[in-house]
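Heads up, there are several structures right after this.
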Structure P
């Protein structure tokens with residue numbers, strides 16, 4: 001198990017390979033279909049520091065957190081611009097094309113075990129960060145400890161395309 005602490009560095013990403021089991025500790029952002037396209041528009045207009053960040057494709061509610069399916073157009077189309085803006089790890093669910101993660105952006109896609117209770121137990125603190133009007137689908141900042149994930153796409157290799 002490789003332990004990563006946010007913010008994530010380029011050298012940490014370069015050391016990861018498909019199938020690596022990782023844990024993430026520190027601050028991560030959340031977002032889904034409604035909020036991620038808004039975040040992409042906002043980073044084009046405003047200076048928001050996403051360098052070394054992690055985004056989990058999830059809503060946040062009192063019931064907990066668990067990634068939504070990543071292969072929705074609103075989420076897929078946000079991955080490249082957010083990676084260019086500094087996001088290093090995108091955490092989601094489901095199969096996506098290896099071409100979604102561009103090598104030059106030095107970011108990866110990771111999936112989590114399908115266990116909402118486990119993920120929720122790793123959330124130490126949550127606060128709404130942007131787009132509060134979206135309710136549970138707003139962008140949240142979570143303080144987490146050892147969120148487990150598996151590297152699914154890195155360096156033009158994918159666990160989905162074997």
Structure Q
């Protein structure tokens with residue numbers, strides 16, 4: 001309850017247990033909110049960089065990569081990339097980056113404000129990556145794949161725990 005009024009998204013009262021809606025009571029949610037906001041900022045910076053640079057430097061870097069490593073540019077992913085990098089694809093990729101950033105910022109705001117929907121959004125969006133993270137960990141073991149897997153698992157655990165606390 002805040003100011004004598006309950007907020008349906010934060011206050012839950014079942015069997016004598018109440019969920020504390022005070023954002024200060026949830027430092028874990030704040031940490032995840034900061035992490036999500038940072039991901040949103042990185043996505044926004046990447047999208048902005050794509051728009052500022054445009055396709056020409058990307059094409060040049062791809063050709064430099066092909067030449068440096070003496071790769072075959074006529075087959076597979078490199079052939080597809082060299083044909084796909086154009087102004088429209090760069091704009092589309094930047095737009096997807098902006099949409100992803102907006103989603104991360106909305107999630108961060110909701111987690112900071114201790115909103116149930118934000119815990120659901122964060123839990124589901126992190127859980128979606130776990131099979132891919134597990135695959136990456138098996139196929140490419142190392143500190144990076146381990147860190148990504150552990151961080152996503154911790155986010156799912158913390159937000160799932162938050163949701164369970166709300167339902168009690």
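Read-outs: derived from the displayed coordinates by stated rules, not from any lab. Owing to the predicted nature of the structure, the values given are computational and were not obtained by experimental measurement. Cβ atoms are built from the backbone, for glycine too; each structure is taken alone.
Data overview
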read-out: Comparison of P, Q - label where FRET efficiency 1/(1 + (r/R0)^6) of positions 34 and 66 (r between Cβ atoms, R0 = 41 Å, to 0.05) is highest; value: P
read-out: Parent structure of the calculated result 0.45, given that FRET efficiency 1/(1 + (r/R0)^6) of positions 50 and 138 (r between Cβ atoms, R0 = 30 Å, to 0.05) is the read-out and P, Q the choices; value: Q
read-out: Computed -26000 for helix-only ellipticity at 222 nm (-39500 (n - 2.57) for each DSSP H run of 4 or more, over all residues; to 500) - originating structure among P, Q; value: Q
read-out: For 0.50 (FRET efficiency 1/(1 + (r/R0)^6) of positions 106 and 122 (r between Cβ atoms, R0 = 25 Å, to 0.05), calculated) the corresponding structure among P, Q; value: P
read-out: Ranking P, Q by distance in nm of label points 7 Å out along Cα→Cβ at positions 42 and 74, the structure that comes out highest; value: Q
read-out: Source structure (of P, Q) for log10 I(q)/I(0) by the Debye sum over Cα atoms at q = 0.26, 0.28 Å⁻¹, for residues 26-97 alone, computed value -1.29, -1.44; value: P
read-out: Test item: distance in nm of label points 7 Å out along Cα→Cβ at positions 58 and 90 calculated as 0.7, pick one of P, Q; value: Q
read-out: Which of P, Q leads on volume of the Cα convex hull per residue in Å³, largest value; value: Q
